[in-house]
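Quick heads-up: structures coming right below.
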Structure I
Amino acid sequence: MRITVASGKGGTGKTTIATSLALTLVEDGRPPIFLDADVEAPNAHLFLNPTFARRQDVAILIPQVDENKCTYCGKCAEVCQYHAIVLVGKKTLVFPQLCHGCGSCTLVCPEHAIIEAPEVIGVLERGPARSGIPFARGVLNIGEPMAVPVIRQLKKWAEPEPGQVEILDASPGTSCPVVESMRGADFVLLVTEPTPFGLHDLRLALEVTRELNIPAGVVINRDGSGSAQMDEFCQAEGVPILMHVPFERAIAEGVACGRPLVEIHPEYAHRFRQMMIQITALLAGTIKVESVL
């Protein structure tokens with residue numbers, strides 16, 4: 001089972017929930033594999049303290065044009081959906097920052113004047129984390145614009161055991177990296193906060209899960225810091241609220257020091273267990289949304 005933990009906006013406590021869920025599963029004798037797919041700003045290591053034993057570069061193939069063979073027919077520019085290669089007079093220009101590495105320009109070139117060269121855009125790291133959790137993360141190189149190839153390779157690199165739960169901590173928002181993080185998930189856990197911005201961005205994130213046809217549930221963090229509109233919205237949309245985490249100074253101080261929620265409040269382990277039971281039952285169709293809310 002792959003659970004993607006996502007949020008419409010940053011700072012909702014997504015990683016706080018993802019890491020404590022992983023630690024709870026360890027206590028139950030079911031150590032999950034944990035993937036930090038927030039490749040532009042990974043921070044799950046602050047809570048799970050992994051020791052990285054393996055490292056692998058992530059590269060995409062960037063076209064290089066042999067000017068001696070190029071006849072300036074422009075077919076490469078015509079086929080590129082991202083305008084990463086253009087023809088200007090008698091010059092074929094390549095813009096690596098726009099290239100998605102699809103290889104179309106190479107395929108259509110009648111003169112075989114284009115070759116593809118790997119360009120490293122990030123790195124994957126893997127090793128054991130706290131309590132023996134298998135941990136892997138992707139890190140996008142500074143200045144690189146595309147996170148999706150790193151996330152895609154991270155998911156392939158994970159190698160979960162048969163029946164092992166896989167927890168994927170996605171980046172915030174609803175852009176392409178989040179869509180890739182959700183793709184292939186069995187369930188999406190959306191972490192939000194009871195604020196106008198939280199509600200607005202939860203709507204967007206929920207739309208993404210529905211477009212991908214993936215069931216979702218909600219965790220409301222910092223509960224009590226806003227209005228009851230979030231609960232009302234989830235009720236109206238038929239989205240199960242699986243947990244409320246209060247707006248509390250002790251939690252904020254503990255998280256700021258890198259302490260997981262289940263260490264700050266050990267009694268939360270029971271609530272995470274109940275949440276996993278609810279997720280499993282929702283996927284199996286044995287309980288209705290109304291019974292969870």
Structure II
Amino acid sequence: MDRLDAMRIFVAVARFESFAEAARRERLSPSVVTRAIAQIEDLLGLTLLSRTTRSVRLTERGQIYRESCQRILADIDDADRRARGEDARPRGEMTVAAPILFGRLHVLPIVSQLLGEHRALSIRLTLSDRNMNLVDEGIDVAVRIGELADSLLIAVNLGHVGRVVVASPAYLQDRGVPKTPAELAGHDIIAFEGLDATSEWRFDAPEKPVRLEARLAVNSADAAIAAAEAGSGITRALSYQVRASIEAGRLLAILQQFAPPPLPVSALYPKRRISSANCAAFIMAARKYFRRHPLAPADINRH
């Protein structure tokens with residue numbers, strides 16, 4: 001087997017932690033995948049993957065080798081793109097990652113548009129509220145919400161969203177409307193763990209963070225919003241997540257005068273992908289989409 005093909009198979013097995021899944025994703029037979037890994041390990045005289053009946057894990061040397069393989073394969077892909085020229089049309093497979101609800105509402109329409117415009121392109125859209133490692137997990141472009149740490153990634157701003165504290169009209173009528181963040185301590189709190197990593201809710205300066213005990217904690221924004229609509233308490237979400245509920249009157253926004261600064265929404269891609277026609281097409285389509293459908297974090301009715 002060609003050495004580069006074997007390296008691609010090894011990276012796939014390491015990524016999915018499964019021989020069977022790597023075979024399925026690469027459209028190969030399981031025996032071909034097994035032979036490729038054996039070929040590399042025999043050539044190096046090293047064990048790169050630790051296998052059990054339930055899992056496949058990289059050894060320490062395997063982790064080092066995977067990083068080198070990823071760099072080599074990325075350089076080869078980049079060389080191919082450069083040879084085709086900057087005007088090369090999008091083609092092949094592109095992997096896009098985004099938060100679950102934001103991805104469903106805003107990224108899926110962008111992906112659908114790209115698929116309609118470029119017949120040679122296929123896209124794997126991964127929706128997760130976990131910040132995925134673009135290099136380790138083979139992500140070409142990721143959409144993220146929030147401040148970005150310094151990294152080797154290129155960031156393109158797509159807009160901003162705001163944090164919004166909401167509750168149902170029935171709950172507020174029964175329990176009263178908190179006038180300050182401190183008054184939240186006397187209410188039933190619904191915590192979405194993906195947004196609130198700690199029990200503290202932060203507001204705009206000079207308001208101090210408020211430490212709150214959740215009566216209900218969920219790991220899904222949809223669940224937190226549904227619980228708030230049902231009158232189970234007060235929750236905090238991002239503006240795009242609750243816009244429809246507020247416009248329909250199922251939720252009311254409160255304490256907006258204390259809202260913290262809005263959060264940026266960014267499209268990220270590795271610097272090695274700077275000449276990628278696929279990434280360029282996604283960024284262009286995303287910019288056009290958000291010009292037509294701008295994110296407006298402050299445009300929420302206040303209570």
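FYI, it's all coordinate maths here, none of it is from the lab. Since the structure is predicted, the reported quantities are computational estimates derived from the model, not experimental observations. Cβ atoms are built from the backbone, for glycine too; each structure is taken alone.
Points worth noting:
- For 21 (relative contact order in percent (Cα under 8 Å, 6 or more apart), calculated) the corresponding structure among I, II: II
- Read-out distance in nm of label points 7 Å out along Cα→Cβ at positions 1 and 33, computed value 1.7, structure in I, II: I
- Of the structures I, II, the one that 2.8 was derived from, the read-out being distance in nm of label points 7 Å out along Cα→Cβ at positions 145 and 281: II
- Structure (I, II) behind the derived value 53 of percent of Cα pairs over 27 Å apart: II
- For -9500 (helix-only ellipticity at 222 nm (-39500 (n - 2.57) for each DSSP H run of 4 or more, over all residues; to 500), calculated) the corresponding structure among I, II: I
- Value 0.15, calculated as FRET efficiency 1/(1 + (r/R0)^6) of positions 17 and 161 (r between Cβ atoms, R0 = 25 Å, to 0.05), assigned to which of I, II: II
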